[in-house]
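A.B. asks: The next part holds the structures, each set out as structure tokens.
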Structure I
Amino acid sequence: MIEITEIKPNHQFIVEITNPRTLKDESTFLGLLDDLIDRDRFGIAIKVEGGRAFSPEAKKRLGLWFKQNKAVLKKKCFGFARIKTQTTRVERLTSKAMRLAIPCPYDLFETEEAAIQWLTTKGSAT
């Protein structure tokens, strides 16, 4: 299941991806990313719960999307926050490779509130 909440007028989006996951969740998430790059600026916080990851095809599409939109993300995204959960693999989310893949400010947070506060600060600084 995927839930997307927009915090107006801050141009922030909170994305929660939980079990049970469906193929529709994958397309909804990719659709959100496509919608976001059409905006002037935005920040995004993502919280993923549960064990099942996106399908290999969706992961490939996500990787390609980030590669194709790197310049746009660098210009328009004022912050990309990951919210830690019990199932979060911290090492992967804080790796050098992950930080290089995300061309905008990126960080990992213990709580949604901390992520939102960071995004608010980043958004008001741009």
Structure II
Amino acid sequence: MREPRVRRSRGAAESLGAVVLGFESIIVFLGGLVVFGLRAFPGSIPPWWGIVGGTVVALAMVVTAGLLRYRAGIVLGWALQVVVVLGGFLVPALVLVGLIFGAMWAYATIKGAALDRRNASRAADAEPTNGD
């Protein structure tokens, strides 16, 4: 019998950010359906692009949730928050969605990083020195 694989330790910023992006991806996909249903694009753009756009941004959020261990994942997460707020040009309610999730994203990344620093400091203080 094989031993179970040891899971990589995840920090608070990575965990909280993944939760926020996961839930936000669902809302963004549904927002794409709203753009389609309201035919919010200008006349020359077919409405089905709303579904495509919502799906692409939602998938980008899921991928970004997996990249949060890297600095680029955090930056990409901020960029996606801006994209959601810019969706307010099509459906004004998306500004509210963007601001709410943007605030949750800010809390997850800023407070999560502070928790990670505090936990690392405590772990360093708890380690015995000189073989004690």
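A short reminder: the numbers here are calculations on the coordinates, not readings from a lab. These figures come from a predicted structure and were not determined experimentally. Cβ atoms are built from the backbone, for glycine too; each structure is taken alone.
A.B. asks: Comparing I, II, where is relative contact order in percent (Cα under 8 Å, 6 or more apart) highest?
C.D. replies: Largest value of relative contact order in percent (Cα under 8 Å, 6 or more apart): II.
A.B. asks: Here helix-only ellipticity at 222 nm (-39500 (n - 2.57) for each DSSP H run of 4 or more, over all residues; to 500) was calculated and came to -13500; which of the structures I, II was it taken from?
C.D. replies: Clearly, the read-out refers to I.
A.B. asks: Please compute distance in nm of label points 7 Å out along Cα→Cβ at positions 82 and 98 for structures I, II and give me the label with the greatest value.
C.D. replies: Structure II comes out on top.
A.B. asks: Ranked by distance in nm of label points 7 Å out along Cα→Cβ at positions 18 and 90, which of I, II sits at the highest value?
C.D. replies: Biggest value here belongs to II.
A.B. asks: Sticking with this structure for a sec: Figure out for me which of the structures I, II the number 0.5 belongs to, where distance in nm of label points 7 Å out along Cα→Cβ at positions 66 and 106 was derived from the coordinates.
C.D. replies: This figure was derived from I.
A.B. asks: Just checking, which of I, II has the largest value of Rg/Rh (Cα atoms, Kirkwood Rh)?
C.D. replies: For this comparison of Rg/Rh (Cα atoms, Kirkwood Rh), the top structure is II.
A.B. asks: Still on this structure, please answer the following. With mean projected area of the Cα convex hull in nm², for residues 2-57 alone derived from the coordinates and found to be 3.9, which of I, II does the value describe?
C.D. replies: Of the options listed, only I reproduces it.
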